[in-house]
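Dropping the structures in below, format is structure tokens.
Rule-based calculations on the coordinates, nothing more; no lab input. All of these numbers come straight from a predicted model, not from anything done at the bench.
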Structure 1
Amino acid sequence: MKYKVKIKDIHPTVQAASEKFPAKCFLGVSMSNPFFHGKHLAKTLKWIDDNFQECLIVIADHLHRFNEYTFSGKNGTEAEKDCKQMGDEIHERIKSLTSTLSPNKFTITHWLTLTQNNEFTEDSKTINSYFNNNDKFKQSIRNSCTDFITKQKSRGYHIFINENDAIDKSQNYLLEEMAVFCNLIRKGYQVQVYPGTQLAVLKELADNKFPDINSPLKNGIYIDLTVKKIR
């Protein structure tokens, strides 16, 4: 059976009419997305190799601590240790896969390195301010958090905290994630490529659904990828 990587969705929607992308992209590696442990990761990396001049691979291991608390009951140092181990394991796999692709095109980094700077601190303050003062923006994020928890429960995952607290943890996850993405886009990594479905509020920002919000996230191009069987 043969498979091919294809674009499932792209925002801003005007970008869908263009076959050209900016030179630089980033790939966020979510610890909770089984795709990154599956057989199609190599094809996705090859697709990136064919379509971009540079790719930053961001392993969101430390960010996963919020989910560790929700779904494993682990917190603090224990959660961070487990997240680091998961990140190190996926790092080695990605390093092996990219070693067969274009040299010097892929750079792998980990979450903590992107949060230990003044830019992240300022972006966090700004994103949280928008969240607290823009009801439409807040509701979009809260809806995504609720959908995530509901979907995980439907897949048989047990949550170790009450549902409202789980949604709050997911909210913290998304706000931190968005703050990091601000700085990546500002540094020229305008395109985010993701195998699956990206956060709805990012697409809404790209499509200017929040005209009162001034954020680098509005300058992002968000590409959802899928893998299809071909004959």
Structure 2
Amino acid sequence: MISTKLNDLIIKKTTEKNYKDVKENIEAMLSPESELPLDEDSLFDALKGDGEFFLLKARYEDFNLNEANTLLDLKLKEALCVTIFFEDDGAEYEKIEAFVQYIFEHTMPQQRFCFGIKRVKELSEYPVRILLSEIYPINQLQIRMGKWIDSFIQLDEAYFKEHFTYVRAKISKEIGITLLPLDIVVDEELCPRDVVLVDSITKEKIVAFSVEEDEDKKALDIYLLKLYYVFLKLGAKYKH
């Protein structure tokens, strides 16, 4: 059984329709007496923040960790907090170890990740339960870019990676929400120097512009500045 405190939080964060399912999944993730426990405090902390959350229950065989896992990978790009519960019947250690390594490889240091393992005699129907929380609309945006821009960035990938990290950190500090790396898609249907910022959920076009051809990589700073102010505006909108 969960505490009144955690139950009240679940009620606050869910609708009447999905309350029961969420409550049952959260209860199933509790393992306070396990060798590697996942207690109420951890689950409360994962849920108490603003933003949406997503619950995923699965079997070990549902994931091929050597390939892309579309839904999981997408949510890992969006959630600032990842909490996972594993059941182990004594034969799952290597699978759990590989799964934890996969999560580390697909998340950023700015994201919180914790997990618990409960030893059981027999695995339940869903021995893996994943709570992805603190999902903000600003981390569900996608940048679509033309081929010329992608090629230009690839010419000095290390520079741009560091530059983008710096810009994200500035935006995060200003809006009070950690901005994760955006999903970037090279769109061959766009003009080669076009950039479009899209809401991946609503498919709404947020902003679009064309980059002038220039061999100086610092020439892109004016466009990054444009995106910077767009994100500041969006951050203020999504925060309230």
Structure 3
Amino acid sequence: MTVIKESKRLFYGKWLYKISLRIFGVGVIRHKGMGVGLLDYLTPSPFDNDDSSFRPHSLRNRALRSKQELTSLSLLLSQYDKTTFQYRIEGDILDVYTNDTDLIKHIEMEFNHCVRLREEPKPENIDLLTAGDNHIIVVEKYPHDVYQYRVDLKPHAISDVDKKQKFVEWCETQKDRIKITGSIADWFIKTDMNWDRRYVLVEDSNTLLLMKLHTPDAVGTVYKYVIADK
């Protein structure tokens, strides 16, 4: 049975729905794309002498084990306008994002045995999510009953450790207006790569403005919490 989760914000700032599939070797799509290139790759030639690609744990061998699923997936997605969806691959997991409920139903019907998760908003929250601001998180109440904003941090954008330290110290002087934990503060100071996404909570728009003025390089994507109608 498919696990269904409620999504409280848009995926990538534009998509309402997500469906996640587990397919062995799906990472081959990163290299071969969909269509003819993928189908050719999944049809070994008798003249193909690249033995390494047929080793048990090679990407190609894993993909050949899922030839039927990968071929069907390519054919299915080719029926839809490429601008109406996007996908993300990590390992053997393929996530498809879209606003087209017919595409979600089509994938779930044809790949029911591969579906691991589906995420969708409550119908009554769709208007809130698509009202124009694509950085909204729909909630039943503000986090800790106080914070109206979530601010993603960008430690990789600041190379000066002293500047990072001063930003953290400034956040801490704001008391309860900014919620920054010790672990987040430590992560912010020590991290210099853009591989992780962590955030702080900010009470209101005035405090958010002060944060942007103090250290604009530290401020990444800002999400506004919106309370859903009961």
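Given that helix-only ellipticity at 222 nm (-39500 (n - 2.57) for each DSSP H run of 4 or more, over all residues; to 500), derived from a single structure, equals -15500, which label among 1, 2, 3 identifies that structure?
Numbers: 1: -15500; 2: -12500; 3: -9000.
Going label by label, the one that fits is 1.
Taking Cα extents along the principal axes in Å, for residues 21-132 alone from the coordinates of each of 1, 2, 3, which one would give 36, 32, 25? Numbers along the way, then the final one.
Details: 1: 40, 30, 20; 2: 36, 32, 25; 3: 56, 24, 24.
Only one of 1, 2, 3 returns 36, 32, 25 for Cα extents along the principal axes in Å, for residues 21-132 alone, namely 2.
From which structure (1, 2, 3) was relative contact order in percent (Cα under 8 Å, 6 or more apart) calculated, if the value obtained is 33? Don't skip to the end; give the middle numbers.
On the way: 1: 33; 2: 20; 3: 26.
It traces back to 1.
If P(r) over Cα pairs in 5 Å bins from 0, in percent comes out at 1, 6, 13, 18, 20, 19, 13, 7, 2, 0, 0 when worked out from the coordinates, which of 1, 2, 3 was used?
Working: 1: 1, 6, 13, 18, 20, 19, 13, 7, 2, 0, 0; 2: 1, 6, 12, 15, 16, 14, 11, 9, 7, 5, 2, 1, 0; 3: 1, 6, 12, 13, 12, 11, 12, 11, 9, 7, 4, 2, 1, 0.
Comparing all candidates, it corresponds to 1.
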